[in-house]
1. Of the structures I, II, report the one carrying the highest value of Rg/Rh (Cα atoms, Kirkwood Rh), for residues 233-272 alone.
2. When relative contact order in percent (Cα under 8 Å, 6 or more apart) is computed for each of I, II, which one produces 27?
3. Comparing volume of the Cα convex hull per residue in Å³ across I, II, which structure shows the greatest value?
4. Kindly point out which one of I, II the value -8500 was derived from, the read-out being helix-only ellipticity at 222 nm (-39500 (n - 2.57) for each DSSP H run of 4 or more, over all residues; to 500).
Structure I
Amino acid sequence: MDPKAGIDVAILGAVPQEVGTLSDLLESLQTFPFRGQTIWLGKVANLSVLLGTTGLGKVNAAITTASLLEHFPIAQVWNVGCAGAYPEGPLRVGDVLVTEKYFCGDEGVLTQNGVLPVSAIGIPLLIDNGEALFDHLPRRWNRQCEAVIGKTPPGEYCQNQGFPLSRAFSLNAEDRSRARSFGAQNHQTSKARPPKEFTANPRHSDEDVFTVIHGPSLTVSLASGDPAVASERFRRYGAYAENMEGSAVIQTCLRFHVPAVECRGMSNMAGIRAKETWQMEMSIAHCHGLVINWIETLKSLKL
């Protein structure tokens, strides 16, 4: 694979756990270091795909994303991984958020009475297409992005058990009824997933069901350390979840005029720091379930 010939999509996560499993989908796989991180290059049928880690936090995310966009001709970027859901919002652990509005946390003016927005400074974070952007970034999706996201509208979804990489299926009323009928006694899957293969026709118990919501996210440098901080952030921004890289990746892509999408599974409730209660593996698997749908859609658009 010659990356200089063009990359259809770069899928970026902060750490290997958020993207590494997706390398099982790639043919002609190449792995090498890049700016202190790791990237994987390969093909999924007619698609050229780059997987990469950015490192933790906004600075690492911006540096790595900018370096990748300078080094490779990338058509679009998907930022994936996990996040913490705000308890007052609609998301719960295991659910997935597709971001439609990106709030830039930790930016502005800190006073003893709280945080003032960037607009209080009067200098925008970015001017995009003549629009001054202060405290949040809009989505800038092209037709391909719209088609990809349209494949996974808001609603209930499910996945096969035992397959770390399997497509997420929309779960309508008929599907849910069928899932309850079959039950766990008829649901048998192998722990070893056949390579390069997407599983079809799932049969599920209620444990497999999760919700996909399209809405706002908040990116912060300091994660919420307790429920009170998380509650205040929800009150201030109205975002559904918080992460530590998203807006930095999106802002960088805006600067490069490259369309970008963010998709994150909820591993924990924001403000809860007891990591033994977090569900990282499940949240990332659910996120990847949407990504597999997106890859299939992107493949069809190239035919």
Structure II
Amino acid sequence: MREKPRIVVSKCLEFEACRWNGLKISNPIISQLMSFIEFIPVCPEVGIGLEIPRDPIRLIERDNNTLLVDSSTEEDFTEKMKIFSQTFLENLPQIDGFIMKTRSPSCGLTNVKVYPKAGKAMVLNAKGVGLFAQAVKDNFPLAAIEDEGRILNLKIREHFFTKVYTIMRYHNLPIKMAALIEFHARNKYLFMAYNQIELKIAGKIVANHEKAPVEKVFEDYQSSLDRLLYSPPKKTTHINVLQHIFGYFSEELNLTEKAIFLNLLEQYRELQIPLVALTSMLKSWAARFDQKYILKQYYLQPYPKELQTIFDSGKGRMYET
């Protein structure tokens, strides 16, 4: 049973001064995660034998192919990087997520500059994907994958942390139906916030009316779980879940308590307060009224409370509200 999620991270992020210019990059979120995550750092560029410091490498487009080359000499590292990436990824232990260096020609997940050639040249486009990052996407298509810039955004980070810890808990399950049933039950409201249609599909898989072998049930459930967690929840679905849980206590609360909660719900609707302000209140009421089923719900605390910071760079794609 692992207590810490296992995440592959670009080594230049807080771990080692291995960038092309010999520098290390500081990141407050990765620094905060050090005590909570089992990190596996990797620098693909050093992994293929490049020195520190070194000439920067770049993506170039030639004959409709994307190549990875030395920006000065045009030495081609494409095959070396593809071989390293595949070998590294195939030999990893069970992984729960990835945090990559943004815009890197090796690790960049999006918006990597692509040039027509080495040397002085105008950028063709900024829509490339680093070669190592592409291998990650190909081998782990539905994994929790982010870059160090986007995780500074609060909503993106909440989704990433939730996905990583949920995947870890699933990976920890013994291959037994009782364990899967318990896992699904404890995630009911979390999954409801993410995708109600897929929640029903996952529920049918767990019910196993066809009496399929347990290994087959887990295989099908894994696919459903990947789909469940693929996109972040919307604000409207969060509000729906918050109201569902509030219903467990509404008859026990006085008018003032109800009014406070409903007022906070409107503040959340207007993006004036974070979700944790409401889930913390619901959790306290669950304890007060001894609602054991609600207290077990991962929705109220999907990842450690120490990581529930409200720091937000304001950068990154904001999720649909």
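Just so you know, all these numbers are worked out from the coordinates, no wet-lab data involved. Just so it is clear, the structure is predicted and the values come from calculations on it, not from any experiment.
1. When Rg/Rh (Cα atoms, Kirkwood Rh), for residues 233-272 alone is calculated for I, II, structure I comes out on top.
2. The structure behind it is I.
3. The maximum falls on structure II.
4. Of the options listed, only I reproduces it.
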